[in-house]
Structure P
Amino acid sequence: MVFRILASLLFIESFFLFLSTIVAIIYSEPVYALIVPTLITFVIGAFGWFNTNKASKQIGKREGYLIVSLVWVVFSLFGSLPFIFDGSITSFTDAFFETMSGFTTTGASILNDIESLPKSILFWRSITQWMGGMGMIVMSLAVLPMLGIAGMELFIAEVPGPTADKLHPRVKETAKRLWGIYSLFTVIEIILLYAGGMDFFDSINHSFTTMATGGYSTKQASIAYYDSAYIQYVITIFMIIAGVNFSLSYFALKLKFEKVYKNEEFRYYIGFILIFTLILTTIIVSNKNFTGFEKSFRDALFQVVSLITTTGFVTADYLAWGSLAAIISFSIMFFGGSAGSTGGGIKIVRIVLLFKNSYQEFKRLLHPNAIIPVRLNNKAVDPKIITNVLAFIVFYILTFVAGSVVMASMGLEIDSAMGSVIASLGNIGPGIGSVGPMDNFANIPNAGKWVLSFLMMLGRLELFTVMIIFTPIFWKK
């Protein structure tokens, strides 16, 4: 069943490769680099499908976690073919890194001349992020009825956050609604960006990567290329939307705004954005290179939203704002978006529960016999969830430390090692040091790129989903 589902997902990937081939035809570009990968992906998918006719129809927890983990590797292997066939990336390591960065919506790139790439390759690069944003498994639940059987195991393993909100009792219907909302916001952003003077092709690409909180741009200078307050504010708004739990977006579209406002995670999410924006605006205004309040506020807001939602778009070099601004920006990278959003990171709800549980410990010290639960949205949180949250955060920090040590052992300066790891683990893109907002990952050693690729997948799938596969208990009956 695992091979059958992976084969069926390759059909989806071959479809989007074919769309990129159409883009090549529209812009009179050579189609070889895309049509060959399309055929290879489709044929191998068909071979796997027809040779697993007798597969079991049951999907248990083990199969669910295995499928969700393997699909990112399989998609990245086939997705790297267009870069190699086109010659835009000659190294397989670099091509795999760029593609894994796309599918996991990390946005870390090794390309030094993005504008020189054919439009069809740029489109494929952006579509990898749009596919990965909502997740290939959630997509498959929406378009492949055969995955409706025991599909909840895949849904839980795929949807980021401590809980997986369902908008409908049937998982397939939930997936369809999530993809419907995701597609609707993408189309609206395309229209608004095009209306603001961005050309149609760039509007499509940037809308894909904004809603995916991916950060790939068709320009080497990212959003800084567009010296337009309108474009930057539009992208900022949609980054904020993409960082919100999509179930809240569903309620907002149903005009149930009270449910959105009363959601505690949402209020903290907006609160963190405002607080960090005010702090960075103050730092920029007090800087000698102050260029006006509106520009300072816009740069601060854009970078805070870009980092907290783990999108990774850039309009300014936050490392040039001074040490304090760099430390604050680095700290924001750990936060992440809301649970059930396309953002990476630890997630706001986990940060909130950590703070609340820590505060309740003071009360427990004074009243050791009292039962003092942690509450979220005026409801007591199950102690099992608190335990899971604490374990996740500890594991996240340990992974960050271990990754930083490994990268430092490869010759990276400590700031670059830490920056590359949090940028990959948090699915952010730009970090600090030599992988800051004005640089990229081209100079990372090949071994380091494989380590960072693994961290991208680990962060995208919330650590435990991947790491459980490497435990002996997973393979025992």
Structure Q
Amino acid sequence: MIKTSQYPQWMFIIFPALAMMLGWGLRGHIGGGPFGAMIPGAMVALSMGLLCEMPAAATSFLLVFGVFGIGMGGEMTYGQTLGFLRSPETLAWGTAGTTLKGAVWGLLGGAVLSLGLVFKKIPKRKIIIAILLLITGIFLGFKLINDPMLLYFSDPENPRAESWAGLLLGAVFLLSYLKIKISSAEFRIIFRFAFWGMAGGALGFGLGGLWLFLGSQLPGVIFTSWWKAMEFTFGLLLGGALGYATWLSKGEAVLQNGKEDVSSETKIYTGWKEPVVALATGLLIYWLIPNTMEWFAKTTIINNMPGGTISREIARIMVNYSVAGLLFVWVVMRFPKAAWQIGITLTFCHASIDLIRDFYPDVNTWSPFNFRFFYIFLMTAGVGLLTHYFSRRTKVVARLFLLLIWACIMVSFLRLFIDPEKLNVEGLSFCQIVCGKFIVDIIFALSAAVVSWFIIWKFQLTKS
């Protein structure tokens, strides 16, 4: 699966760091929650695939586990935790909360992401059982720690349901099962990614959150995008840590022995099958399950929703992103050729959903046959067709990476037109325009250009 890489150590750290920094910034800009966190998950997985020179089919599996693993951390609420950082009196508590939540995000994300590296070495049944135990751990963590608020990092005066302990216990269940059931060589890789993910997440969120404290002490400066600075720092350090874990793992025998092209094990589908599988999966996860659970629990479905009654507990687990991840993995096991559509198209799909929601906030969320639904369908179908086309050409990973980057950048810039006032620069100086009003968009464009340069020139996309 992985060849001996020709790339130096610094590229294994810098390239994933920049890719995840871009993805993390886009996640907070064009779509939050776990589905928004699919963007950095996809970008770091694709960067790993390029650095390790993995075959396209193997990279597509890694991609699915990337959007699954990194997406799960998006279940955690942390807005109120970051609010503590704006006051010197609560700075230490807020930093403890962000450090812990970042560590949990990286621990679980790194563990699940690395499953994609050894996916073909582990029996499918064991992977499904591991994910089911992960979901069980999440539920127990909710009930034992998060719901009773035994250790609580949000505002007790305006409480929000937390989930960090659920994700932590889920990671413990997952790793404990894999420690027992898979070979030591395979578990060594998973544990390495879990450890370095934990370290990178703790540093990224813990240190990144301090930008908000700095901003509270500098109220008169032109630059005010302190929250975005936090996101960029989080993505940069977590991506660099996962890249370092990739560097440490590139010579592992269990990976070197998997050089055979796994695409030979997959079925050849007719042209319409992959988009249909992606469409059915997207409708199930983005529409049918939340719509059904909202009716079943008689409550509005929100990210990180609290439990309570039996129906609400069932709904809370069913709409938890871990269930979506389980479905992603099951679909890829049944339809391996659909992995690119799951990882690229459905990642973009939710970005388009968030964009259209912002343009048309008053349209019924659950009514599928209206103009908003068709706008989302057309945008997603365009990316799906391009994904289908590029997956059958040379340099598949590089081309699809570029597609994801610039499709998300397009969504990011379209957001400027939601509120016409955002484009109003009357009375502003050049510095206020560049360093204040549009600094985030400029950073997005520059970051996308730099990552694209790496993909095109360092990975020789221009050579057939």
Structure responsible for 2.7, with distance in nm of label points 7 Å out along Cα→Cβ at positions 205 and 229 calculated and labels P, Q on offer: P
Mean count of other Cβ atoms within 10 Å over residues 213-220 derived as 12.1 - corresponding label from P, Q: Q
Which of P, Q yields 0.85 [FRET efficiency 1/(1 + (r/R0)^6) of positions 189 and 293 (r between Cβ atoms, R0 = 35 Å, to 0.05), calculated]: P
Which of P, Q leads on mean count of other Cβ atoms within 10 Å over residues 13-20, largest value: Q
Among P, Q, structure where FRET efficiency 1/(1 + (r/R0)^6) of positions 181 and 349 (r between Cβ atoms, R0 = 30 Å, to 0.05) as derived comes to 0.35: Q
Per relative contact order in percent (Cα under 8 Å, 6 or more apart), the highest-valued of structures P, Q: Q
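Laboratory data are not the source of any read-out in this text; all were calculated from the coordinates shown. Predicted model, so just to flag it, every value in this text is computed and none were measured. Cβ atoms are built from the backbone, for glycine too; each structure is taken alone.
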